[in-house]
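Input: structures, listed below.
Bear in mind these aren't lab numbers, they're just calculated from the coordinates by the rules spelled out. Keep in mind it's a predicted model, so treat the numbers as computed, not measured. Cβ atoms are built from the backbone, for glycine too; each structure is taken alone.
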Structure 1
């Protein structure tokens, strides 16, 4: 049976992929899968309150601003998803229940309940496929020009999850390839501005390294995932300080190659 593939994005919604500094000189390619809490017009509010849609379940608050600061500081290409993770979480494969979750932390998501195969496919085609195709294309183009790519994904996390306080402030995450993460952790230990931990508050066992595997490990590219506690990047000052700090960790780590 061939499933229907309706287009869920209107002309007013625009493209799902944002790309900045496409010709950036740095080998670093910054990826922000959870950059926005925006919903395509067709989905309304998914049955959620404004409070829920502004919370961490819908996006990673501050992550895009930090990524932009790093991008500017390094002259690095930045790729980000322009729609909420609630419609499709681009750090999850289509087979994952978390790609289009029916619930997130304390919130039930009515607009994601009992999705049909056709509805899931439409979201996958509209958001996941073009997002990751854009990243593949950039890596391919760089390789054709003899340029290296280093995959760095940028995220933020909530200070309190299911009522439990998280003390970690900066997480450096990796899957099987820990080369870049090891060096960033060493650099952070020498300049401990934040409480920094390996594979916290999530790790590979939580399924959070999908983008690293898809574009980093599968291509033999250095890669790392960065998580910042979002209360540290709630304003311009905090975002600037964190972006500058992470930029320094990346520079030191890559210079050690």
Structure 2
């Protein structure tokens, strides 16, 4: 009897894990390689994809915890959102999840850790891109050049390290993106002027003890001084995982995909 129960539990767990894997398997695995640049990524094409048509494209940048080379972990947050039937039917878009290696970082930032283990972020003004950002930039260029990509509707967004990377990519390619979102990210305020013309939705948790909410507050304030199109949402009870409520915002995708260059 005990063995039967164990077998049933094992079968149930296997079926659950297998169903989850099958869902995420809709994201095709690929690797961008160009010279010294290499970056793995997952790509989700719309239902009934037709290469003779043009589709918007969204680049989604993960956080530090999902870094690696398995070409899987980057789907942890946000991956399931774009698999929902209502999302796929309402917003037929190409969704790309690149993966940053553990020995690099999306953004050009110095991270210091004090004796208590508390991290502080010091964002640079300008500067050369990191290895991951350089490869990502090449991937973006290659994908946007595809004949089935609507070049007027290219978007980017990310969380934590990915939010930081979003700001950096915006300043490096300010004319490319039709709109963007950044969740619990940060940037050097001297960079903000470069992406002031890109519609942006910023999110942060008021109780974030990893990336200080002041980073987002200051970026939004700087953008507003420059009469930029910016939305700002603060979750009073959220800590660093503000991506959970942010990605659950019913207006996020309608707002994002409503913009075009």
task = Taking 16 as the value of relative contact order in percent (Cα under 8 Å, 6 or more apart) derived from one of the structures shown (1, 2), identify that structure.
result = 2
inquiry  = Given a value of 3.9 for distance in nm of label points 7 Å out along Cα→Cβ at positions 133 and 245, calculated from one of 1, 2, which structure does it belong to?
reply    = 1
note = mean count of other Cβ atoms within 10 Å over residues 109-116 gets 13.8 when computed on, of labels 1, 2, structure 1
Winner on FRET efficiency 1/(1 + (r/R0)^6) of positions 189 and 221 (r between Cβ atoms, R0 = 25 Å, to 0.05) once structures 1, 2 are ranked, highest first = 2
ask   = Looking at structures 1, 2, which one was Cα extents along the principal axes in Å calculated from, given that it came out as 52, 47, 32?
value = 1
